[in-house]
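Read through the structures below before going on.
Bear in mind these aren't lab numbers, they're just calculated from the coordinates by the rules spelled out. As the structure is a prediction and not an experimental result, all values here were calculated from the model. Cβ atoms are built from the backbone, for glycine too; each structure is taken alone.
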Structure P
Amino acid sequence: MVNPPDVESLRSRLRDHVVRNNLKSSTRRELILETLASIGRHITAEELLREVRARDPRIGAATVYRTLRVLQDSGIVAERHFEGGASRFELLGDDHHDHLICTVCGAIVEFEDDVIELEQKRVALAHGFELLMHRHELYGICPSCRASNATARPVRRM
């Protein structure tokens, strides 16, 4: 996320969702949420499983996958499908952001740009669209990959 997550607020949103949907409370679910929040980046389910198991080896893959579904249903987490890679999960906050994705190493950088946001609205209106949502992903080669290998070849060129 662009701004660090407020873990207590996330925990509260999860508890509200659990109550509203008559789900059982789960300390494991909260541990998975806290782990995801502490990582602070987009992560695959498998990476999250490794991180969670480092904290509690008794938590299984099915628990992590079920919890990710609950977190998505509650609006706390979004599943992202970036070009050429595995599904990744990110915490949703109140801020909107877009993504820069390195086609060599897969690094993902979140950014906000008011000019881009205004331009998207202008373009939509110019074409008679009511803009409901958008996803902006820019693909390129990050500074580290460019510096470490001037001949770095991207996974896929656009």
Structure Q
Amino acid sequence: MEHVDGDDVEWSDYDTEAATFRRRELSAAAGAEMLGTSLYELPAGERSWPYHYHTANAEAMYVLSGEGQVRGPDGEVTVSAGDYCYFPADESGGHRIVNDSDDALRYLMVSTMVEPDVTIYPEKETFGVYVGAPPGGRGGRDFEGYYDIDSTVDYWE
């Protein structure tokens, strides 16, 4: 068993035009390889990662405190403390977390850590490929890249 005091895990800050949040990578601190777990803090009025879904990794969200919205393929769902959401590894698992409240939203995200994985970003019309370490993985990757979803290359050229 590996034990980590979550309060001792440093926050990583993400601040872009498209997303602003803090993240503590709990599973990385414990040396976990096949299960990813991160604590997120999403400030009022902010959004997390762009809308996406994975083709190899399922994810789940458990809300610890606050209130917000989870955008999914069928629309938005309001979430608050105690709510749990499951995101399958396919298009039906598409999601983005949005904090439309006046207080911070804190939640745990848990995921399988399977590689290779392709992550689809429908609204950005792109996809990411990860080989050698899954999305959120801490190891080096043999191959990684982001591409336009409509890009094609002739197989024989």
Structure R
Amino acid sequence: MNELYYTYYESPVGLLKIGGTEHYIAELSFVDNKEQVIHGEPGVSDVIHQCTEQLIEFFQGRRKVFNVPVHQDGTDFQKKVWNELLDIPFGKTISYLDLAKKLGDPKVIRAAASTNGKNNIAIIVPCHRVIGSDKSLTGYSGGLWRKKWLLQHEFRIQHGVQTLF
């Protein structure tokens, strides 16, 4: 069993919990309730340190692609969905229907949407880039305001608009 490590990072979209092992990131989640913060000495592995550095670069507009190793336990279908999310380019969006079609069957749209919502590695596995077929911002476990912020941030960076941070 791999030892679990974690740390917290105060990002422009709120406090993030980064968890994982010496080998991969297993969690990147939003902390809205400070009571969720684990007190004590967090452990920081090299991969968690690397993840934190890459998040800082992402929020500064200097990183479009993350290359830290990630791992989530799930069914074969869930892993297939999460892998598809990794292929959505920075600054682009796809619909839930497009996601289902990429999985090979438009009828799995609900299962794909449900799996998208079970993603435990926010931002790096970019579930925020999946939107409604009508271009609406629908469903985001981190809150729609964060989804909107992340998409606007990526759009600004992708199209050469300077940011102030």
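Just a few scattered comments:
- Computed -500 for helix-only ellipticity at 222 nm (-39500 (n - 2.57) for each DSSP H run of 4 or more, over all residues; to 500) - originating structure among P, Q, R: Q
- Structure responsible for 9.5, with mean count of other Cβ atoms within 10 Å over residues 129-136 calculated and labels P, Q, R on offer: P
- Among P, Q, R, structure where Rg and Dmax of the Cα atoms in Å as derived comes to 16.1, 55: Q
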